[in-house]
Structure I
Amino acid sequence: MSDKYGDISKAIVEGEDIQATKLVEAALAEGLPALDILNEGVVAGINKTGELWAANQYFLPDVILSADAFKAAMVPLEPQLKASRGGQPMHKFVIGVVAGDMHDLGKSLVCAMLTSAGFEVIDLGIDVPKEKFIEVVKQYKPAILGLGAYMSTTMLEMKDVIAELKKQGLRDGLKVMVGGVPTSQEFADEVGADAWGKDAMVAMQKALELVGGKNG
């Protein structure tokens, strides 16, 4: 049984999006628990990609392929994860990488962790303009907005997004989290964010704290 999870993980590491989707669908058809498929297959795979990237064994094209395979694997999985929570209302978490930034791996991992914790994740992708964040916050009224930046040249975009939320009267009742390689707690304080996620695990824990320690 564990081989099935290993196969899913391998497909994600190797950027095989069609294969990853088929393997997840097969595992679900066999009755394997959706949360186990997520944690032991999908998250394990994207974690491995992160390790290869950190070790300079993977480069940006490899990471992009792996992130795409992760997203493909999540398509059949997300409805099952939602159903396994008994249809209870979930806190919405809107997340995106700010304008000018094309890095996706960290956000993909955060999305997986948030999904496993029971959040309804609305992923806006990469290179998201300020106006899009504002539009989606108005549309979905999320509990939390997550802003990611992976380059020091783009991180100041976060400040602009938060300023615009205040300007439009959308900041009250909305928690804002920031994350990404160049960010820090000091930076989060400086731009007026409610929390900083050092990595995906911390981001999930902080998100749960922001909504009162539980979800779903």
Structure II
Amino acid sequence: MFDVGETLVDETRAWSIWADHLGVPRLTFFSALGASIAQSGHHHDPMRLFRPEIDVDAESAALRAAGQSWHASAEDLYPDALPCLRALADLGYRLGVAANQPAEVAEVVRTLGVAFELVGMSAAWGLHKPDPAFFARISEELSLPARAIAYVGDRVDNDVRPAAQAGMLAVFVRRGPWGWIHAPRADPPEADLVVDSLAELPKRLGPAGGGPE
């Protein structure tokens, strides 16, 4: 099971759209985002810093109406994402995506040409990571015990820690602002497996049922 933002998808375009929409220089906006991450803040905090009264949902709708959707798209995929997914499928793994994302992102995921058995988005489920119910929902949807599921994500707080607590194999991808700020050098103790690129994952996991290296 894979997270989306900064795991499969590079969110640089999305955050750049928000910076431009708010009229804030991108470097300034990205710096505010990094400060918020370091303080375990919400990802809406940088927007509210520059515009305290902002209605994020309304502004998001305005962006979509202007043809500037910030939601993840196929063009935002990291170069290693599809090769990793295809390699894992060849190794016998069942694949899925479950993430804190708008419902529309599910349709993007389904266009990737990968046979996902589960595509679950928080907005559709009414559950958000790190809620334990989110990870329980994954097990229920797949009809699998947690110990049979590997969850891959870039955030220690939303992905690695709650996946490990749920009994899943927690895989940490050290990339993106959350990945580097949460664990810049030392591996998170909750992670069963740490990779710097999804290109490493098929070899590290090995054939389905064989266990990670």
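Please treat every number below as a calculation from the coordinates, not as lab data. Computed from a predicted structure; not experimentally measured. Cβ atoms are built from the backbone, for glycine too; each structure is taken alone.
In table form, for the structure just shown:
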read-out: For 0.65 (FRET efficiency 1/(1 + (r/R0)^6) of positions 7 and 55 (r between Cβ atoms, R0 = 25 Å, to 0.05), calculated) the corresponding structure among I, II; value: I
read-out: Given 1.8 for distance in nm of label points 7 Å out along Cα→Cβ at positions 79 and 111, calculated: source structure among I, II; value: I
read-out: Read-out helix-only ellipticity at 222 nm (-39500 (n - 2.57) for each DSSP H run of 4 or more, over all residues; to 500), computed value -11500, structure in I, II; value: II
read-out: Read-out relative contact order in percent (Cα under 8 Å, 6 or more apart), computed value 18, structure in I, II; value: I
